[in-house]
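Chemist: Dropping the structures in below, format is structure tokens.
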Structure P
Amino acid sequence: MSKTKIAVVGAGHWAVENHIPMLKSRPDVEITGVCGLGLEQVRRVQELFDIPYGTEEYLELLTHGKPDGAVIVSPGHLHYEHALAALGLGIHVMCEKPMAVHPAEAKHLTALAEKRNLQFLIPYGWNYTKFAARAREFVAAGEIGKIEHVVCQMSSPLRDLMSGQGSWYATGSLVKPRLETWSEPVTGGGYAYGQVTHLLGLLLWVTGLEVEEVFAFMRTSETGVDLYDAITLTCKNGATGLVSGAATLPPGSPTQVDVRIFGSGGMILIDIERPRLEIHRNGGKPEVVAIDHPPGGYACREPVMTFIDLIQGKPAENRSSAVLGSNVVYVLEAAFRSAIGGKVCRVED
């Protein structure tokens, strides 16, 4: 049986905790190599997962063993550089969020993936849940009419990480998160690029909304990255919305995600903290859809499996494409411009 060959760009915490184990769980996948900063850490990862090749140079990795796909788990500000190199070599890409930190970079990656007919997937895990797919079906079928307003919030216990002080959740991990990746503005750190990107990826995929303008307030940590995000938005169809992010739940708390979609014919509620999906239609009884999902849980496995299936040509749906990832980058970049300038900012088209 021929195996799908995957190169892993990044030997950090999330690669070790999730992506590499997921890849190793498939007998039809071969990891051709891994790269990261610090050969000692790379060697530890190689030994732990029996990966034959390791290097500090991502171009060496991408040209070694003729990989079919690249899983990019490097710091956010390097995603564009690494994804661009992979696409240029004709390699399919799964790139961690955010796919880039500048709209022009995201636009370029999207166009290049389309031009070269290559898969590009951002692992927005909640998009791959059954309840998100059901909510999207409700919207597409017109069950709540035209969307007029959305309210969504996300909260996580990450104050220490965003402040460069530590990472309570990774105390038992072989590889700890690099604090500067999350806590420094120049690396794309902060809660918006680190977590709110997931919320927006879910919201935009379920609703199909296109954001037109934003106005935002943000509060920052001691290191200058955002801990709190308050974003108001207007959409091309006339809908308005509120998006809230907070990095400061107490350690050990489950992640909170709550999405409420209001339409001319009813509303939809998605709650991941207390797992539930409800649809309330005008003039009818509320419908509660059963959800088999842990409170505050994240879907870690499904994006990786989908990426491999897409490369292999199997029936699979990319629910977090470069187009969606690019739209999220555009919204967040406009939110940062608004927070800095204190004015309403248009989302680049």
Structure Q
Amino acid sequence: MRPSETLRAMVVDSDSSSRSLLAHTLCSAGYEVSAFDTAQAGLEALEAAAYDVIVADACLPTLSGADFLAAVTTREVDVSVVMVIPADSPLTGVECLNAGAMDYVTRPLVTEDLLARVGRAIERRTLLDERLRYEQRVEAQTAQSSHDQRRLFLGAVESLASALEARDPHTRGHSARVADLSIALGLALGLSEKRREQLRIAALLHDIGKIGIPDKVLNKRGRLSGGERAQVQMHPMIAVRILSPVLADSETVAIIQHHHERIDGSGYPDGLAGDDAPVGARVLAAADSFDAMTSERPYRAAYDRTQALDEMRRCAGTQLDSEVVDAFHMMLRRRENGRNRER
């Protein structure tokens, strides 16, 4: 991101009314906006000045959305791109992400959603910039341990994850609690120290992908629509995209990617069944489920410990790994007995 108090936004849209609406929305939110009616004009402006974010229509007349994204990428500029997808566009949101967009919105536009996604796209770019600085430090400071450098970066990402959780009192501290439960559960299952450290990192970062999900969806009271549910289910893959270039340990990334898989194969993002999901992901799923159930949410009150354990037993063999659930119960009993002896 450019070191500037005012963020600069570029709007690229061939439709004058749509272009004006996007520009006005961003201006009202405090961005300094430049608007262009063609992809070529936007690309030329990108070579002449620095921008923090580009909001571009996915159906530009001379370039497809994917081609426009490719053209931006080849210029190697530090900018986030948010694509605006018309209802009749052949380009999907997933295709936009795969082509290099940081995020996307669909028409008809909702102002709050647009601004939230633009803001999150810039935040994600900040993460990537931090990764670049991390790599540059490793190259420039060969005398310093790469382990220490990696720890510095992970600390920055963990701090961002905590900051994101802190926006909502219902999720504050969730990742830290899940990490504590996951490590204890890994110990109960006899996992090695290396595996437990992978669990700790994965647990602390498992929800980082929710940076790409609108707050109105995450905090919705009541049942999600099909489209909203699909948005939420993208968060493991968003996390993978953020973390893969940084976490050399692919096993830790895999735990994060698959922590919402289910034993019966009905989970996401890949529908893995049984032991196909990494054991770390199955451990994280149990710890995540317990903390989610015993925490208050906008759409329900918190379960007490007994209710949560009963629900985990009910889900054993379908949603959760039965062996992991048994170990979880044993681990909690030992913790409770230990606390009782201390009193």
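Chemist: For which of P, Q does relative contact order in percent (Cα under 8 Å, 6 or more apart), calculated from the coordinates, equal 11?
Modeler: It was calculated from structure Q.
Chemist: A value of -18000 was computed for helix-only ellipticity at 222 nm (-39500 (n - 2.57) for each DSSP H run of 4 or more, over all residues; to 500); which of P, Q is the source structure?
Modeler: Q
Chemist: Supply the structure label, taken from P, Q, corresponding to Cα Rg over 2.2 N^0.38 Å with the calculated value 1.09.
Modeler: Corresponding structure: Q.
Chemist: Another question about this same structure. Name the one structure among P, Q that distance in nm of label points 7 Å out along Cα→Cβ at positions 92 and 116 of 2.3 was derived from.
Modeler: Q
We did not get these values from a lab; they are worked out from the coordinates using the rules stated. Since the model is a prediction, treat every value here as computed from it, not as a measurement. Cβ atoms are built from the backbone, for glycine too; each structure is taken alone.
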